[in-house]
Structure 1
Amino acid sequence: MKHIPKIFSILTLLYLNSFSQSVDLCSNAKCFDEFAKNYKTSYPGDNNIDIVYYKLDFDLFVEDEYIESIVTIKAKSKINNLLSFSLDFSHYLTVDSILLNEARVNFSHSNYLLSITPINPLIINELFTIEIFYRGTPNPVNTNSFMFDEHNSESCVWTLSQPYGTPDWFPCKDTPGDKADSADIWIRCDRDLIPVSNGNLEEIIQDTDSTHIYKWKCSYPIAHYLLSLAIANYSKYSNVFIYKNDTMNVDHYIYPENLNSALKSELDKTIDMLKIFTDLFGQYPFINEKYGHAEFRRNGGMEHQTISSMGSFNEFIIAHELAHQWFGDKITCVDWQNIWLNEGFATYAEKLYAEVKYGKLVYDDLVLQMMTSAKNAKGSVYVKDINQRTEIFNRARSYDKGGTILHMLRGVVGDNLFFEILKDYATDSSLAYGVAVTEDFKNIAEKISGQDLDYFFDEWVYGENFPVYEYDWSYQPTAGNKYQVILSLNQIENSNPKFFTMPIEISIKFDNQDTCIKILNNKQNQDYNFTISEKPTQLIVDPNHWILMESYSRSNFDIHTFQLRQNYPNPFNAMTIIEFSIPSIEDVSLKIFNILGEEMKTLINEERRPGIYKVSLSADNFPSGVYIYQLISGSKKETKKMVLLR
């Protein structure tokens, strides 16, 4: 469709308030920082207005990389005698005129702010309607928020607004904390292109011989950054999600050259994911509309409400974006400081999907990988510097440490209460289709668990780093053929908090069994005594990996016992150490197996004298995953798990 100016554009050019200005373009390296410096002073938008509704009416001239738009916004004044207000909007686009309640009004436009002056002051709670007429080529300021693009030599258009890209293509109140009650998205483009957006497709109008208009309607509340366009010569592949009495279309819009049987197989998994997440978190939030995917040319995915934009279709990326429909779309973080409520929850939901679909061992493997990444997090999960996009979307912190917080909470309160907490949060009537801060989730966790969790959220969300434990243990016989175990547990000093308070599982092993004891560690240096009925052979701190931590034992092996220690480092990359001791001359076997029980390597298979042994394992040819190592000495046998990460 070639660009032919509309009548409204010609007329409104004559309007005396329209203007033009020159703008310095920024370099690739400094662009987002420069954009944030100029723009972020207005965040979180004009607090004197409350957005109720968006209507985006776009004419797309793809060949010319040009748009003409009318955006209608309904809003309420939050104060009496409102003399002026502002919207966030790119000065790279030309505003021709603005109507407020159908009357032309004065405006100014610079530095990503569109300031509007009503003819008469607005009173508190007064509902008003703004129509903004504008045109131009959206300049994404190198944030890729609105892209004219190509795939396979065919034209395509896509948007990705999170966190600060929405004003690049339509005027808005640029804060996730102010959700519209509903939205309409109308798109006019060439007939060989299919425009996809949020909500339900209500109508297709054949506008001219060469163009058509798609009218999408989102009837649920929606954050501005979740409104999206995805336009291409799509092939549509559909499934149906049926759950009890609910039926919903699951529509996938895929570039034709990529829609093959392998991709369809991946997309079909969405139905199982919907069932699993509905069981865990409650009804799919937008059940009266749809869910689906629109392919776009960017790595990863973006959780646009009801229609995630996807640059790849890995199973766990699909699960991640779907989980966002509950955590991020239905309940949205009130500000980017609390982004972990979106990204941490979706990251952990991937692991929950794997646990239901593939079992606990796969869950454990994925959690260990997540925790390994989380150890690289710098600063608090609560984001202090939201001027930096890389700070908001830091993988180790917002995603993996955020997800690890949920895993650790599960360890603190137990499975039953944890899943009740998750569902109660996702279905809470005061939060549903609204916004949340960390304290909202904490309050629900405390209500369901009956525990005071101030310490937990203070140290893990607002604090930094993770605990490093040093410990000694010993035992001595007591009366009645029992044994007293003495454990000395010390934390290496942290910056904030000085030390971590956590309930910790302690595993004490005997010859043929073990017992698990939970202790509360709430001092930097703390001693514990346990009375047990058998002679202990080994003590392990946090054997089931419920805590983001490192630990070091200062205790020696008992040369008179059969012991197999946890390999170190664990998880490992290519090389790790396995230590064990045997009390007598025995035939010794030490072997490595994959998770399916297939033997991968034999490290020892010979007679050994009593002693302590240290064996290195080189796993250069092993794929990433969970492995089992097994020690057999005479009639005694012990196995442990280890994780290889590349």
Structure 2
Amino acid sequence: MRLDPAQLLQEHFGLTQFRPGQREVIDALLENDAALAVFPTGGGKSLCYQLPALMLEGVTIVVSPLIALMKDQIDFLRSRGIPAARLDSSLSTEEARAVSEQMRSGELKLLYVAPERFNNERFTSSLQRTRIALFAVDEAHCISEWGHNFRPDYLKLAAAAHELGVERVLALTATATPTVVEAICEGFDIPHECAIVTGFYRHNLRLATTPVTATQRDGLLLKRMQSRTPGAAIVYVTLQKTAERVARLLAEAGLPARAYHAGLKPEERSNTQEWWMNADSHIVVATIAFGMGIDKANVRYVYHYNLPKGLESYSQEIGRAGRDGQPSTVELLACPDDVPTLENFVFGDTPTTSALHALVEELLSAGESFEVSEQELSNRHDLRPLVLRTAITYLELLGVLKQGTPFYAGYEIKPLLPLPEIIAGFQGEAARFVEELFAYAKQGRIWYALNPEDAAKALNVERKRVVRALEVMEEHGCVQLKAADVRQRYSRLRPGEDVAALVNELAQRFHRREDAEISRIGQVLELIEHEGCQTNALVGYFGEERAEPCGHCTFCRTGKASRLPPARALPPLPGGLDTDELQALRQSHPTALGEARQVARFLCGLSGPALTKAKLSRHALFGALEEWRFSEVLAWCEGLA
């Protein structure tokens, strides 16, 4: 007999009624084994997998890129007596072993993992021996090639769910246009009637857009902070150095403000987050590394010091205000001088044609089946890791390659017991095999090094037996394992590929993505100057139609559209740049600065593998033209002799 969702809601979560859409999603899961939940930020997506996890036999796997979300939700679930855990790189070997044991024993109800965890062959091997009642994918818009935050590892999750034989699939997101909803449903085989979209309108958010010049912005933000009624606030910025500077500006004015960004040490980020969470009037000045998955209901203010990179990001970030339903202010300090920085990030991810050509040639000449190190490919072809993974994913989508199970080319083994005692823990042939493994491994002072592929050949067994033996020893607490040098396996699906045609197709796809990301920035500017209700325009982007104006956006309150000031005038290129020094630098670093796009990235302050290897990101000219638009810098670089 199936448990009653309403009763579980009361017993485990202390709630008497579901939020809009929650019951519909749970019913779709239970009746059709699949659902998509598109709820606004703070709309209660997590309950859509937390509650079914209690109703179903087996473990619920929650895939999320957000460690902060994992930690907060696990703490909450454990406080309610619900067995939940996470597997991520921050756990010690002992902690990870304990979580794996809980999963194997059936004790665990929810396991949180990042999408990259499915590149871990030991993890996928463990899942294949586990009953997976529900496979929940948060931030599911990342699977869409045309979504605002495409991540190649997400594309593989649908295939992973199928291969693991999961019983149910749930996709969740707060930001999905109708096109992205279609892509998610297609990717995970979710019936369209099981896509539950609750709407994006938030009646309690006072949406303000305030055009400013760069010189006005500090003073205006400070004035807002000093004159407002105290309340928890987030100030979003684009760059780490801006977060530090603006936090310092506010703190020096006597306001409780701290910076938060990915460049801080983990303990600093954790301390700042806890400091902000535990007070009702603190201010965090943060890059977009902050806020995702953090459950603080009484955020009264969200300010955008810099322009957001798109309407999806903007909607997600302002959605962190007023989750308790109380009136809250979200204000965008709109400065057109921010556009070059946002555009430069986009252009910096577009690879050169020659890099794509060299990559395709190497992959197609590697044989029918081959293995590669993504790190080595990234360095060899001057492609950022994410760009490289995207390019290879495109080749998979085109039917050129098929990825096999990733594996680790090396393991380090630390015995936790004397070797004779470890061997004695096994019997017969298994004991002999363990003894042979240690005899084959290269012994160091404390750790043994072992290549499982070579060991399998030497001992005349399958590689998976070597890996399984290592896993069993770790599970028994006999050894500590460190896996390293991840390798990706691929197979060629067709002979005789046209290299030039493939390179052209890849280049077109990257340029289409580039155009789409640049267009997103333009849509933010259009919203600021929109002739009509800005709230309705924003939710309309996500497919929601409203008949009445909101009454509380800038246009509704003033009756007129805002107008952006002109962007700050910059001198003509090269803008005072020492071109002789640049040309000399190019001649001495032909690999890193051989092409116009590489030079443009260097001058705009966008690092890459070749620049890092040549230590050019420390050069005085690095970022010398970061205030100029990349397209203009690129055009100027193409004119260099």
Exercise for review: Could you tell me which structure in 1, 2 was used to calculate relative contact order in percent (Cα under 8 Å, 6 or more apart) as 14?
Suggested key: 2
Check your understanding: From 1, 2, which structure was helix-only ellipticity at 222 nm (-39500 (n - 2.57) for each DSSP H run of 4 or more, over all residues; to 500) = -6000 calculated on?
Key -> 1
Point to revise | Value 19.0, calculated as mean count of other Cβ atoms within 10 Å over residues 273-280, assigned to which of 1, 2 | key: 1
Revision key, fill the gap. Distance in nm of label points 7 Å out along Cα→Cβ at positions 137 and 441 gets 4.2 when computed on, of labels 1, 2, structure 1
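Tell me which of 1, 2 gives 20.2 when you compute mean count of other Cβ atoms within 10 Å over residues 385-392. Don't skip to the answer; put the middle values down first.
Working: 1: 15.6; 2: 20.2.
Clearly, the read-out refers to 2.
Where a number appears in this text, it was derived from the coordinates with a stated rule and is not lab data. Computed from a predicted structure; not experimentally measured. Cβ atoms are built from the backbone, for glycine too; each structure is taken alone.
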